[in-house]
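Structures for review follow.
What follows is calculated from the coordinates using simple rules that are stated; it is not laboratory data. Since this is a predicted model, take the numbers as computed values, not measurements. Cβ atoms are built from the backbone, for glycine too; each structure is taken alone.
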Structure P
Amino acid sequence: MIPSLPRPAWLRLGTMGYTLLFLAFLFLPLAIVAAFAFNNAPYPAPPWQGFTLDWFLGNAQAGRKGLFADRALMGSVWTSVVVASWVTVLAVLIGTSNAFLLERTQFRGKSFFSLLMLAPLVIPGVILGISILALASRIANLADDLWGLELEFLRPGLALVVLGQLSFTISVATLTISARLKRFDITLEEAAYNLGASRAAVLRTITLPYLRPALLGAAAISFLMSFENFNTTLMLVGSDSPLTVMMYGRMREGATPVLNAVSLFLMLASGLLALTLLRRDVSKR
């Protein structure tokens, strides 16, 4: 369809209606969750009982423990941030190495390796978590039986959660960085080498600055994928629960508008992160 050509009224109305329905499908549930975070009722659903900030600022003495007074919930937010930070750093580092391996080297089985790297993205998270837990437990038990070594990082806990989330975030980071590296003009590096630059200097001053948008994008995607992951995390978590596992436990006990407050907090944080990255990308152009 050519945008400059006139279109009949029914087609314009149909396009507008479809767009509005699609946006409502995406954002109406989020808007309802956000609105009822301020509902003056002990349940996170209609009817509306009035405006309140108790679900953010309330304390236990007043009978309503808000988000910022709930130490367990805020602790789970911090746990998720720590896990996501480790996953992000490791995923970007390993993903960058994988990207250079796939785009700059030739070896037997390269196509099979590329295809195998995508496997964690199509395996259900629960299956992936159970498989990682079973393998890690077997290795830990074997090390304990044979050499008397207690490999705590292979037991259920945050270290195993990081390893489990890395199994699929690395694939996303590798694909993101590889797509950018594929479009790089290799003659820029060759010119720098001809002028006497070292390999480290070329990497630092030419290649990595070109890859910066992809590195930032891979970092943002890895962080958000780690922060919101539930299926794999549930299989690998120990005593310190990340936010998604904590919210699941709270939902089973009985939902309150505090969970709406957490959801609104996460929506604002995610939106702020996306806008920051978008602004950086626009300013670079």
Structure Q
Amino acid sequence: MAPFVLITGAAGLIGHYLIKTAPRWAPQWDVRGITRQDVDLTDAERLTGVVRSLKPLAVIHCAALSRTKDCEQDPEQARRINVDATAHLAQLSQRIPFIFLSSGEVFDGRTGWYGEMDKPNPINVYGQTKLEAEQAILQNPGHTVVRIVLTAGISETGDRSFVEDMCRTAKAGKDVTLYADEFRCPIPAGVIARVVWELVDRKQPGLYHLGGNERLSRWEIGETLLPWCPELKGHLMKGSARNHIGSPRPADLSLRYDKIQNLLSFRIPGFREWLAGRSRRGADLWDYLDGSP
């Protein structure tokens, strides 16, 4: 029988891509995804029973309360899901590979191009809970944390990626304000999935950063997407983070990713480069089976 890997957050963006890409990038694994409907991860007793009954040989933990606004409004729930449930799942997986999808939001965004050795300083509840979860996980030298930032893709529910949020807002006839002074290194979910599957096989645990190789402002990202998402035309508005009202947002979450790049069999693309590759081949924009430009 093939070894069995358990994926949490299977209904989310990255979990969905991990499962869909497994036949191509991880054919040697038997994959099982679980969602909130299968088990409430904050129910420690129920979670323990599920993991012990399934007996996975590896766990990829994608589930989280990930929207910054939701975390700010209910920090206790954010801590239960992002910290307590994660730490418990890691404890249940103490003797097997465990990969946790974390976030660049652990940084304050004042400098950008953060490396794994840079000191975290979260400015919102989401980032703080992710950092606390990382600290619990990395106590086990056999476990892995991968920090990501802005992920593009199409989810089953149509509401999990920043592209889906932008297009949905525009289709409703509303303007989409994008900050010209807020920077990220966007990366397609299909690329993240391929990287994670390679990490599973590399068996080199630790802390890694993963982002695209282009530092783009939110405004530049929107302009780049215009040819692919015509519904955005006439609805993009250039703004400034100086005028932001709402949950704290780091200004620059560009990540250095050379450590993880050195482990991979392929080169991590930039977002515009990846889109150009889709155009040249006439591929569907969010072809989940592709992980390279």
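Of structures P, Q, which gives 15.3, 46 when Rg and Dmax of the Cα atoms in Å, for residues 24-159 alone is computed from the coordinates?
Q
Same structure again: Where does the value 1.00 come from, among P, Q, when FRET efficiency 1/(1 + (r/R0)^6) of positions 184 and 224 (r between Cβ atoms, R0 = 25 Å, to 0.05) is the thing being computed?
Q
Next question. Which one of P, Q has helix-only ellipticity at 222 nm (-39500 (n - 2.57) for each DSSP H run of 4 or more, over all residues; to 500), as calculated from the coordinates, equal to -10000?
Of the structures listed, the value fits Q.
Related question: Ranked by FRET efficiency 1/(1 + (r/R0)^6) of positions 144 and 192 (r between Cβ atoms, R0 = 25 Å, to 0.05), which of P, Q sits at the highest value?
Ranking P, Q on FRET efficiency 1/(1 + (r/R0)^6) of positions 144 and 192 (r between Cβ atoms, R0 = 25 Å, to 0.05), first place is Q.
Assuming 235 is volume of the Cα convex hull per residue in Å³ as calculated from a single structure, say which of P, Q it is.
Answer for the origin of the read-out: P.
Check the numbers for relative contact order in percent (Cα under 8 Å, 6 or more apart) across P, Q and tell me which is largest.
P
If distance in nm of label points 7 Å out along Cα→Cβ at positions 48 and 88 is computed to be 3.5, which of P, Q is the source?
P
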